[in-house]
Structure I
Amino acid sequence: MEIHGSCTDRFAIVREIFSDSLRSGGDIGASVAIYLDGEPVVDLWGGYADQEHTRHWQQDTITNVWSTTKTMTALCALVLTDRGELDLFAPVATYWPEFSAAGKGAIEVRHLLSHTAGLPDWDQPMTLDDLCDWEKATTLLARQSPRWQPGTASGYHRFTHGFLIGEVIRRICRQSVGTFFAEQIATPLDADFHIGLTAEDDCRVSDVIPSADPAPAPNPRVTIPVGSYVTARDTWRTQWRRAEIPAVAGYGNARSVAAVQSVLACEGRAPRGRLLSEATCRAVFDEQSHGIDLVLGIPLRFGMGYALNASNAPVRTDGLRTCYWGGRGGSLVVNDLDSRMTIAYVMNRMTNLGLTDPRGQRLLKAAYTALGEPLASRD
């Protein structure tokens, strides 16, 4: 399988692992990127952009990265925090008055970012049309009560996360989160990542390929089940691409994910100037919860907008200041502020393994091996 792009000699092992995944059929089409000190040291892609193997994955191919999008939405909130327009410890109702209904007046912005607000789902089933209706989705959330005492535990806000944070951003900026991200983050960083895709970009999209694996067995540690609502095939629709669903409907490739998130790994520095202060980057590591997530049923430690490194977490490194998240199907981004490294993996072939997907895990391990910091805990 031919691999395209660039990779420094130091990170040759990453190229080998990536090539093996494509050659073995673990991946159909994919990309991996690593930024070190804000500079790309790995930018690789290969395989096919469709299940039939008729279109090659190109340098500018993009795909739906599912919940890796949440890291982009969180970064928007951090930018506003850095500018003094958003207080992470302020009640959400400060910016969105209607949100105080049904006993939610004390919920703070940090609770939204850390999945501890108690609003992991809507109180009524949602359709794809509903998810594409911003006013309906946010109005319903503003009216309902939290399902547990906010701030006491995390319960993954699979779809609601983006609407909750996005509405706070909209109230502050009078812009949608997709527009704010495009103008304030993606364009200054020259990053090809989109929350809400235009028609002119459709020709570059590799539709995600549904997992052929059996559905996982029910997790007995899940205490609050939430709706999935959307299938992989739903994301093939134009309606999905055009909608701004900022928890799950971002489009990009590994290069664009890494280019944006490396700002955090570099403690706010960007090629054209500083995007965040060091203090705001440090705020990401303010622990908000640590325990079995009520919705996912796995141990997670959440900070501000990201999961944090922990000995029992599904994604682990040896760095103390490491934050990450991934997407349904297998995409992954990890920021290590101690190593000043960001690694991103984006693919089209989905699995049902989530954060434990071995494809991203192997690339992450290879990256640390290249740094001379092998992850003994993964051997």
Structure II
Amino acid sequence: MSAVHGESDARFAAVREALAERLDSGEELGASIAVDLDGRPVVDIWGGWADAAMTRPWERDTIVNVWSTTKTVTNLAALVCVERGLLDPYEKVATYWPEFAANGKDAVEVRHFLSHTSGVSGWEAPYTTEQMLDTPSATAALARQAPWWTPGSASGYHALNQGHLVGEVVRRVSGKTLSRFVAEEIAGPLGADFQIGAAEKDWPRIAPVIAPPPLPIDLGAVDPDSPMVKTFTGPPVDANAANTDAWRRSEVGAANGHGNARSVATMLRVLSLGGAAGGVRLLSPETIDVIFDEQSHGVDLVLGVSLRFGIGYALPETETLPYAPQGRACYWGGWGGSVIIMDLDRRLTISYMMNKMAPGIIGSDRSEAYVDAIYSAL
């Protein structure tokens, strides 16, 4: 059986076994899993390979592009600004970013960015990945656009641009770029090995992502003017873009965070633990309550599946990710199956990051198996 490294409490033996089995079968190439319970790490394991050629083992400090798990950190940055009185989630975006009011977006509120309900879920085509990586120019382009649906009326997943939108508001109110804010106000104080983009000195320890099969969406059969088609073509992104120098040098707050299960859990456990972790308080219970103000519940206009969004995170529902906990909990994950779950009722945080991407966008059979094993051990 494949070696699984790291430490875990004895009662979570099934989690180690589940990872080893999937490494053996080839479902996984390399991965890490972390579980924090009541402020104590009870699972911190990793195994497999950091490269497709299987020449570099996945090590304790291996990091990987975590795709949309990045959004959970970006939105935490916005909540920290809320906590500090710099940002009001119910205020109009134009109060902080006047240019965004153009083309009928004057009524869009900050909460609409944080819940994927702003009507601006991508860039007007034609638009390229290279253009998106020029963050100032790409952000200005979003400010000029008209919304693709009535803001606040439904969610439409802001797949690649949520970080541009939220990041610009964070920059306007804090004076720091999103990547700098995360480094200095979240990852640094909490001791988390996480960054938006990746410093060149860290490139040797990055596990390149292995692209998944094509998305199970036939865009040719969908109305070309729909938010789904417009989002997935503005811009179309090849997963291999994440392995390029240009990607790592850029700031894509929706998709190019680099870390591992431990570092993501180290930051997001702040939510599970009432706003503080490791002696650092980032949020008050009142600010955490904001997350649970439901903003939408229904079929997402971009992903085409039922989702329930609060402010910053998805909230429990039983259809799309039934293995996520019910009750007072929130979650999200990344393309290919990475996932981070904050279960406030149990003061539990579950984090899984990997390099071999599974089919689909939200969760995977692997993440389901690991989450089920963790809850079975409680």
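Comparison across structures I, II (criterion: mean count of other Cβ atoms within 10 Å over residues 27-34) gives the highest value for I.
If distance in nm of label points 7 Å out along Cα→Cβ at positions 11 and 115 comes out at 3.6 when worked out from the coordinates, which of I, II was used? Please list the in-between numbers first.
Details: I: 2.6; II: 3.6.
Matching structure: II.
For the structures shown (I, II), distance in nm of label points 7 Å out along Cα→Cβ at positions 219 and 355 is largest in II.
Rule-based calculations on the coordinates, nothing more; no lab input. In this text the structure is predicted, and so the values were computed from the model without any measurement. Cβ atoms are built from the backbone, for glycine too; each structure is taken alone.
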